[in-house]
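Listed after this line are the structures, all set down as structure tokens.
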Structure P
Amino acid sequence: MTLTQLSYIVAVAKHRSFLRAAEASHVTQPTLSQQVQKLEEELGVQIFDRQKQPVITTEVGEKIVAQALITLKEAQKIPELIDETRGDLQGEVRLGVIPTLAPYLLPLFLKKFSDENPKLHIIVDELQTEEVVKRIHSREIDLGLVVTPLEDVTLVQKPLFLEPLLLYVSEHHPLAKQKHVGTKDLSQNDIYLMKEGHCFREQSLHLCQSRQKPNEHRRVQFESGSLETLKEFVEKGEGYTLLPALATLKIKNSKLLKHFVSPVPSREVSLVHSPHFSRAKLLGKLSDCIQESLPKDLRNVAATQKLKKIPVQL
């Protein structure tokens, strides 16, 4: 059994095709197929059902592929550790970022971090929190940028900053007349929400004092997978939505944007990873770069405001 053979079966499982797996692995299909078959013969099991199109993994094959992923990631640590002792960040790092952070936080630090570490290949996936956790455990990604604390205490959670929340309210809504708002002013009947599966949806509902069912007389109920869509809907509608501070940078002077009275509701943004993640230098440099790239008022917010952290519910 070789690492090359393990990489081939992972590629076949991913692409569900021997041809596409060979192309992705930069070898000919006969070469890849021969090595996969050789591994199956050595193990005495069939990893793939070749009678199906696309190719599917057998029951035992799924377990072998899952273990192969772990083995490959662990083997990759050796050259990465050597590089880090030399002061270089090289190799590859996969980062999962939740949708309510990705479009606002990534542009602040990603180019700078990449420019400072030109030998590092950075792969970013936009994923919901549950999927980030799942892929860290399966070794498909290395790090996650999510909102914490998580219920999964097996992951290491490194807090980076607290992000205040603000209210974005339609000009036709009664709250539009208030200069500041409190959580006691919020109702589930008036809010436009993220769709099911987004942790920010649950955090928003957690702040609403009213636990009533949606108002049957309300003409429009709306949910979206995008904060930008929720913003547009508020601007043309009658309700309101909650926004993290980074999502308000381009509209910070808008009259529709309302600040909360103290204690200001906030969410904790963290880097999360497996306890087996050993690239301490990479983690330190990435954490520092993110924190240094934050807007000045957000970097100082913990020192100037009383914040109330909202729990995460998955």
Structure Q
Amino acid sequence: MMLDLSCLESVAVTGSSGFIGTHLVRALVEAGCRPILLTRSTPIDQALASNDHALDHARIDLADGDSIRETLGRVSPSTILHLAGTRGHGDPRGASVACMGVNFLGTARLLEAAMNTSVRRIVIIGSAEEYGNQSGPLDETMALGAATAYGVSKANATNHALGMHKTRGCPVVVARPFSVYGPGQPQNMFVAEAIDSAVNNVQFAMSLGEQKRDLIFIDDVVRGLIAAACAPGVEGRVINLGTGLAHRLRDVAELIWQMTGTQAPLLIGNRQAGEEELYDTWADNTLAKRLLDWEPIVDLESGLKLTIDFARKERVAKAGICQAM
């Protein structure tokens, strides 16, 4: 993916080891940018970089305002892409406490520290879960009605960021992706889990799958995030990143089964969906088209094919490692 990043003098990325962060950093590196990875530790991970590029790391702890201020003052990025977050799964403190601590309070500390630097743009990543259970297409003017711990924490972060922009001129943009999927996604997400089951010929149990999702391929999200970092005059805006199309999950699963040719059982209706899984998400992406000159270019079937191909390569690689052992 070749991108024009002339608008970025220096860029720092939080959450660089996550699903979206990994793809974003790779795109930045391939385009000739030298991103600074803001991490709690200093991981040795050159897999994201080519042989001609090294990844720079700087330690940052979103629970520690002093750590954030010291690091941002030292590296002095012109742009910050803030992707770090948690869904709180498995956290002993509980999902609500974990999500509020990282997604809301951590973001608030980052924005506060950034205000004391010469940063020109901060992009924070939101979530379609901020909307809650509302009829689509969902647009950025709607009142938020988050129903999950993750969604509530993201909505609080959004409201705080917009308040800082209004009262103090914080140069923040909220990019709000919908249901992101693609190569390397954790297997606890619907598309990733379904594809993993299909390519490994393992049965897949799901709900009735009548709920709809606006599924957007990871490369399109990365382009949207970079556009949000570069587009002029979008500070203080919330911008959806979605396809504008809603697909029933049962149709998506059946398409994956058809594309892979798997003989594994697809057990539709054999699992009870959680209450927060039952509503639809469907983006109005008019604002992104107008303000960012952005729209998705990867259709669902193409995106699924790329993701299936990746999963098959991973399966072969794992089999090779097991044989070598």
Structure R
Amino acid sequence: MDNYYTVDKPEHGSQEWLRVRWKNEDGLARISASVAAAVHNEHNYMSRADLCVELLAEEAPTPKEANMAMERGNRLEPTLLKWFADLEGINVATPSKMYAFETEDKAVRLIATLDGITEQGVPVEVKTTRKMWDGTLPRMWYWQGVQQAICTESDRVEWAIFDSSQELHRYTQHVSSDEKAVHLNACRQFLQAIDMGEIPDDIIINLKHAEQLNPDVKTKSVELPNGSGILFQQLARIKEMIAALEKEESELKAQVGMYLGDAEEGTLEDKKVVSWKSQKRETFDTKRFESEHPALASKFRKVTTFRVMRITY
């Protein structure tokens, strides 16, 4: 039998909150509703590769400094939630729990943090956007709603959307059993690879992802697999191609620069196509500051550890 349960919700956005969303009580990775769309590669800010690396990492994600959009949402959310409840003439509570779901075989593990929930157990999700609401849920929101419906055993999600018109729009997302099944199947396949400590076959990671998975040097040397020499040959060819393209770019820009002369911008058929402006840059003389104020400099020195890859093949 599938398992529906709740867990205490730590302070929203805190390290403990991120940890609870990241792994369940058995230390197994789980997917949170806010990134559910990434499983389908339909998240605006997180790819399938990003989510894969986050769940495979040795440590939970760390809190990020709130940007303007996050700050706006956090401050307006309680007001908009009450506004929605007043318009609907219902009671909406802000849950002190997070809603979790696991399939009977524990192969699928999901969790959702709700903005609000009605007395009938229907999730209420609040969104603020600088765009105009057109009546259609963005795919990122759609999958978030599907997962919230799964975790709360609900057949719908109520949305309160405050857009650039300064109006609060209400929208009901009906979630069918088929929609839930599609999401559960995708999460099952995704988590199957994660549980094996592997990257799904259809995911291509970049160097940043590789560094996130291996942030520290622990071994002096390792023998690379047979046949991996072709990677270095490809890298050498790409390096040559980049150098040739950069040289060509510089030569072409030089021709444009000669046409411009001392002019700030150039037009083609009365349309501005290029600018070449003078800029000033101020830099802080760190070396001099450390020499003249060593004690003060040490108090503000920040050490960042990162890995640098240099090809010597």
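Of the structures labelled P, Q, R, one was used to calculate Rg and Dmax of the Cα atoms in Å, for residues 31-182 alone, giving 22.1, 74. Name it. Label of the originating structure: P. When Cα extents along the principal axes in Å, for residues 55-134 alone is calculated, the result is 42, 34, 28; to which of the structures P, Q, R does this value belong? That value comes from structure R. Calculated for structures P, Q, R, volume of the Cα convex hull per residue in Å³ is largest in R. 0.70 is what came out when FRET efficiency 1/(1 + (r/R0)^6) of positions 39 and 143 (r between Cβ atoms, R0 = 35 Å, to 0.05) was calculated for one structure; which of P, Q, R is it? Attributed to the structure labelled P.
All of the numbers you see were taken from the coordinates with simple rules; none came from a lab. Please read all numbers here as calculations on a predicted model, not as lab measurements. Cβ atoms are built from the backbone, for glycine too; each structure is taken alone.
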